Structure I
Amino acid sequence: MRIISQDKFIDIPYDSIIVFALNGKDVSACTVNDNYNKMALGTYNNEEDALCVMKSIRKAAMDGYYYFYMPKAESASWWRQKEAEGGEL
């Protein structure tokens with residue numbers, strides 16, 4: 001699966017990066033085979049939204065998606081609310 005950043009400037013294979021939440025609201029990645037260079041993938045309104053996006057990335061990878069487009073901050077808030085109401089992402 002490939003991850004496309006919010007700003008569309010990063011397109012990177014998921015299996016060659018480590019994805020993590022930084023500063024509570026930024027989702028970033030670093031490469032595992034290129035000196036661990038850090039790249040910003042998306043910025044969200046709060047830690048809960050950032051963690052929801054990270055969960056969505058894992059789910060998309062497990063479900064066999066070819067691409068994952070990092071959502072805008074407003075969409076991530078909507079996803080998290082939908083999940084809290086018992087909906088599935």
Structure II
Amino acid sequence: MNKKIGEIIATIISVLLCGFPGVCFCLVGAIAATGRMPLSSEFPYTSDFGNPYFEMVPSYLGFVLLFLALIFIAIPFIVGILTLRTKP
């Protein structure tokens with residue numbers, strides 16, 4: 001029974017250390033991939049005509065974050081399957 005408790009604890013720890021950051025990466029990556037995330041939160045720049053604008057994060061960084069999010073989210077599933085399966 002102690003081994004099963006250790007496997008459950010390992011799965012919960014992997015969810016906390018990989019699953020939660022993966023979901024956060026997914027949210028930030030989705031916003032950055034659409035091109036709506038400003039590069040800094042400082043005051044906007046002023047164009048030649050006096051209109052304020054923000055520089056945006058490149059969308060390829062958003063796609064990289066989405067790819068990392070998929071890897072981070074997959075890790076708890078793999079750990080859960082490998083540790084909680086019934087062994088013959």
Structure III
Amino acid sequence: MNKQQTIDLITELLFATGELALPLLLTALVVGLVISVFQAATQINESTLSFLPKIAAMMAVLIMISPWMIRRLTTYTSNLYLRIPALVKNK
């Protein structure tokens with residue numbers, strides 16, 4: 001396995017990781033922003049107020065997109081396993 005193949009594997013891994021994490025991170029960001037604006041408008045300074053809605057929203061998004069996440073991980077893993085003979089052959 002040469003350096004370029006290693007870089008390609010790491011790039012594909014990082015892209016898949018970002019692709020899987022992005023929906024949950026964006027959900028937490030949007031919910032946190034909405035609650036922060038609400039807190040600023042009402043002058044409620046409770047730090048634990050944003051925790052429960054963020055967790056609930058992230059769980060809802062996780063339930064909705066988990067089939068896609070499983071398909072994406074399965075595709076990535078099977079492609080990786082299928083490329084192993086070619087990676088070892090080029091050694």
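Suppose Rg and Dmax of the Cα atoms in Å works out to 20.2, 73; of I, II, III, which structure was it derived from?
Value 20.2, 73 for Rg and Dmax of the Cα atoms in Å corresponds to II out of I, II, III.
With helix-only ellipticity at 222 nm (-39500 (n - 2.57) for each DSSP H run of 4 or more, over all residues; to 500) coming out at -32000, pick the structure among I, II, III it was computed from.
Comparing all candidates, it corresponds to III.
Computed from the coordinates by the stated procedures, all read-outs in this text should not be read as laboratory data. Keep in mind that what you see is a predicted model, and the values were worked out from it rather than measured.
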